[in-house]
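Asker: Please find the structures below.
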Structure I
Amino acid sequence: MQTVRVALGSRGYPIYIGRGLITRIDLLLPLLPQRRVAVLTNTIVARLYLDGVARALEQAGVDCVQVVVPDGEDHKDWQTLNMIFDTLLAKRCDRQIAIIALGGGVIGDLAGFAAATYQRGVPYIQLPTTLLAQVDSSVGGKTAINHPRGKNMIGAFHQPIAVVSDVGALATLPVRELRAGLAEVIKHGAILDATFFDWLEGNAERLLRQEEDALTYAVMRSVQIKAEIVALDERESGLRALLNFGHTFGHAIELGLGYGQWLHGEAIAAGMVMAAHLSTQLGLLDARAADRLRRLLSQVGLPTVGPPLEIDRYLDLMAVDKKAVAGRVRFVLLERLGKATLGDAVPLPTLQATLRACSGRSPTDT
């Protein structure tokens, strides 16, 4: 087992990475305010892991309230959040309850936002079961639900008290979900660690084969990168915004097509190609570096071209991006592989040219 710590003073927390950790309740017991928790999961993950987690909790003397919600990004909304609150209240969960998020990024976001707001805030623990959640969304305390006008528009910063990432759980992932998670892994190398990006180019096939040592290293290095950034910029006032590389375009794709049509990682992959292309058009990035990024994404089976939305539709969707400042959309751009920067002075014709050059196919086309 590897341990990475998010250094946030008294609110800091451990991230445990290894195999067979999903039922390691001994890792959680010292952190629980009381011997009662609420486990939040979805219908898919429940069939795989809920019984085992609940049994391990009960054997450790912890009462387990089970909350099962529908699967899918389109259920990350007010209605599902209220369903969670209904169950917590019906089970008379008090302010000492700890919520455990058992699932992928949608469950983590829902559980985190529920924990941030239920009775003005309760602790929560992340047990991510997807690669995307293990390398990205479970770390850093961003919690949210979607709004019809924008992704993750309603939420709060609320740090977990622990993250337990069982790489063994990745064996049950559909191939499409595994590939989607690799988008966020590649993102970390592209923006902040050129050596890691080089390693990914040489180990892409091992990751697709789910070789345990390769997956464990990819998760650990991604978590180290994100933990370091969160410790320096918890509220995304500057440096942390770099983690949104590809997300301005990617969120527009998700919303424009309808939540769930493309997986988050698929949309971010196409968005990173768009952001890299824009970087080259602005004279920041060498075209050969942009091509290396595109080829690596293609190698792991991710889309490198966005869907055929109208250019004006893309622009409208990006205009409501959370990273906009004073009405201007900020883009995360690349100066080179391993070094990203923020920019908002992007000429409209240049942006339009990038959208025309990088959109037009389905998510299975690479």
Structure II
Amino acid sequence: MERVSVRMPGRAYEVCIGPGVLARADELLPALAGAERAFVIADAPVAERYLAALSDGLAGRGLGVVHLGVPEGEEAKSLQVMNALERQLATQVAHRDDPIVALGGGAVGDLAGFVAATYMRGVPFVQVPTTLLSQVDSSVGGKTGINHPLGKNMIGAFYQPQAVIADTSTLNTLPARELSAGLSEVIKHGAIIDPPFFDWIEANIDKLVQKDAVALAYAIKRSCEIKADVVRQDEREGGLRAILNFGHTFGHAIEAGMGYGVWLHGEAVGCGMVMAADLSHRLGFIDDRTNARIAAVVKAAGLPAVAPDLGTSRWLELMEVDKKNEGGQIKFILLKPLGTSVIMPVPQDVLLQTLSACTG
């Protein structure tokens, strides 16, 4: 088992990574004084596979388990689902000491974390990610939230978990499409901050796609280390942390424009990185070879590299509601060069060139 510590002023938690750690929840969780029950939020397929093992682990801490079901994927991240969950918590008299546990992928983690942040003004929260995307990215760092028709994750809060338990054996049953979606965030970490890691991803992309256990374990650990270091320096995305949104300005627009769930989040981010690299290249920040490398590794990961044609006005409308924007300007995370990021608005004529070149 590997451990990555996420440290922030005045508090810290651990990400525990390895096969079979789900059943060891009792020894991996911090002390939860006064807790009697754990409220596990999970969709039906995930609960069927993993709830029993997690329940056995939690029983070692003397915690009874109450399963709260939600829809699959992005459909779960709505105000209606959140209201239903908080109604169930209140009806079952969940106490302030009782933890909420997110069992599943990134959508469940975002939703459950926001419920934990808001129910009784905050109850303990534990992340148990079961997809590659959630293990390498969304379960670490405390971003929680739900979607709004006008934008992805528009309603939410920063709320750190007590612990993250990432059982890599859950990836054995992960569909190829979801594995590829998770690889987008792995690629992102290398591109924005760690060129040697990006080199390693390129060299090992076939092993990652084929679910090589050793390669996946390293990719998860290194991604968590990179994100933990960024979050330590900027928990609330006041500056540095925004670089973790490389590809997301375009990606979130794709998700909202197509309808949440049509493209997986990681698919939209993968395509968004190709577009952000193209934009970086047009501005003279990266050379032809780097631009081609980004597109090639995204394709090799099984991710789409051509964006849907939403129409120029719709693209601009969707990107204008991005949370990074200031003063009415759309801001992008760009590479300058590989491994170094800059956050800035861009001339609209150059942006339109990228939209024309990367959509179809």
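Asker: Compute distance in nm of label points 7 Å out along Cα→Cβ at positions 31 and 271 for each of I, II and report the one that scores greatest. Working shown, then result.
Answerer: Values: I: 2.7; II: 5.0.
Largest one: structure II.
Asker: Work out the source of 4.4 here, i.e. which of I, II gives that when distance in nm of label points 7 Å out along Cα→Cβ at positions 95 and 351 is computed.
Answerer: Values: I: 4.4; II: 5.2.
Derived from I, not from the others.
Asker: For distance in nm of label points 7 Å out along Cα→Cβ at positions 47 and 71, find whichever of I, II sits highest and give me its label.
Answerer: Details: I: 0.6; II: 1.6.
Max of distance in nm of label points 7 Å out along Cα→Cβ at positions 47 and 71: II.
Asker: Next up: On FRET efficiency 1/(1 + (r/R0)^6) of positions 111 and 343 (r between Cβ atoms, R0 = 35 Å, to 0.05), which of the structures labelled I, II is highest? Please report the intermediate quantities before stating the final value.
Answerer: On the way: I: 0.55; II: 0.80.
By FRET efficiency 1/(1 + (r/R0)^6) of positions 111 and 343 (r between Cβ atoms, R0 = 35 Å, to 0.05), the leading structure of I, II is II.
Bear in mind that the values in this text are calculations on the coordinates, not laboratory data. Just so we're clear, the structure is a prediction, and the values are computed from it rather than from any experiment. Cβ atoms are built from the backbone, for glycine too; each structure is taken alone.
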